[in-house]
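Read through the structures below before going on.
Read-outs throughout are calculated quantities, based only on the coordinates presented, and are distinct from any laboratory measurement. These figures come from a predicted structure and were not determined experimentally. Cβ atoms are built from the backbone, for glycine too; each structure is taken alone.
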Structure 1
Amino acid sequence: MSFSSKAIKYFCNLKSSQTLINKIKIINPYISPEVKSVVKEFFNNFYSDNNDRIFIIGINPGRFGGGLTGISFTDPVALREHCGIKNNLGNKKELSSKFIYQFANEFGGTKKFFSKVFLTALYPFALIQNGKNYNYYDNKSLALKLKKDIIKNISAQISFGARRDFAIILGKKNADHFIPINKEMEFFDKLIILEHPRYIMQYKLKSVDSYIKKYIEVINK
């Protein structure tokens, strides 16, 4: 099976039955027929091969990005403008998505970009509390509760076609939680920690070009 076939089968069958805590809610976009259609088109367009890719691993999807489209770090606008995939998922934009596609364009465009990398997240579903994005690690009990799901998620996605010599993990707190899991499970030989796109766009916008250069240098190692 190709990378795309494995990914489509996995994402289009993802179910979120986990009961969470503290009024934290799960958004599972993959129950939507349109999202399933988008996921199929995206992976068939960019991943119809058997090549191994560098994994770039985020936290969990945002409600305006992967929580809407089913594609990590990709809001509905980026899906149309940069991936050429028409959709009726709205016009919400996400800061992380804006950075990632600026990075992809500097790298040489989406075709070249996705031929080298795979964007994903440790936990595959968006989490919200009081209508706002929530990170799995914001609550120690939640992080512990989701550990098995994170292991299952990364283990399944590695089988799509992952380079095992290294992976990129986004965000220091995210890395702090994944490093012991990676050591236990031996997913990747090395983890390279980079600043999270949202942090860059929210607090380091004036230096965005230097961060993109840093990302590209890591990919081209």
Structure 2
Amino acid sequence: MSIQIIIAEDHPLVSAGMQFLLTTHNPDMVVTCTADFSKTIAILEKRRFDLLIMDINLPGGDKVSMVSSARLRQPELPILVCSSYDEHLYALPFLKAGANGYISKTSINEDFTRAVDQVLGGRVYASPEVMQHVFHQLLNSRDTQDTVIDKLSGKELDVAQLLVKGHSTKAIGETLHLSASSISIYKSKIFEKLGITNLLELTKYFKVNE
């Protein structure tokens, strides 16, 4: 019996690479690829799948809320998030939202297929580093403490991460397709929400909340 897998990924080379790994790993896997979350939802409304593998920055999608949107169409659908976003910031929020696994695009091929097998087998997958980070948060956080991703919107978090990495306003604008004035507005909102006043404090904030 075939294993029906749908990949939601807007980078063709990445999508093709995952499809090759899956069908090589298990010839019974039949892979459908989409590059837009709205189209993914439309397909989920018409066909049943055994696994959804999705990026978290998709056209037509809104990061964490995509998990619940997919589950509205297929409540029992296992979901594996595969992203280049910092897993220390994003893995836990997506797992809390109901995803069955989170794997970085920088992972080796064997870890990717292992993650797929575990999620298809009804288990949760995260890298050892993420699991250690989760335990650290549980041991050191207070119930009332929000994570960075709880405080910032998706776009604000994108801008904040690039600022922390030392990217210029021009570089951030080119990466996120935003104007300089929009970045300035996002920057002000980030500082206000996090209770900070400069980039040095922003960098320290991210290090503390890693």
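Quick check on the output: -14000 is helix-only ellipticity at 222 nm (-39500 (n - 2.57) for each DSSP H run of 4 or more, over all residues; to 500), derived from one of 1, 2. Which one produced it? Don't skip to the answer; put the middle values down first.
Details: 1: -14000; 2: -16000.
Comparing all candidates, it corresponds to 1.
Any idea which of 1, 2 comes out highest on Rg/Rh (Cα atoms, Kirkwood Rh)? Present the calculation step by step, with values, prior to reporting the outcome.
Working: 1: 0.92; 2: 0.99.
Structure 2 comes out on top.
When mean count of other Cβ atoms within 10 Å over residues 87-94 is computed for each of 1, 2, which one produces 15.2? This figure was derived from 1. Matching task: 0.90 is the computed value of FRET efficiency 1/(1 + (r/R0)^6) of positions 47 and 199 (r between Cβ atoms, R0 = 41 Å, to 0.05). Pick the structure from 1, 2. Clearly, the read-out refers to 1.
Which of the displayed structures (1, 2) returns the greatest value of relative contact order in percent (Cα under 8 Å, 6 or more apart) on calculation? Intermediate results must be reported in sequence, preceding the final value.
Details: 1: 24; 2: 14.
Checked 1, 2; max of relative contact order in percent (Cα under 8 Å, 6 or more apart) sits with 1.
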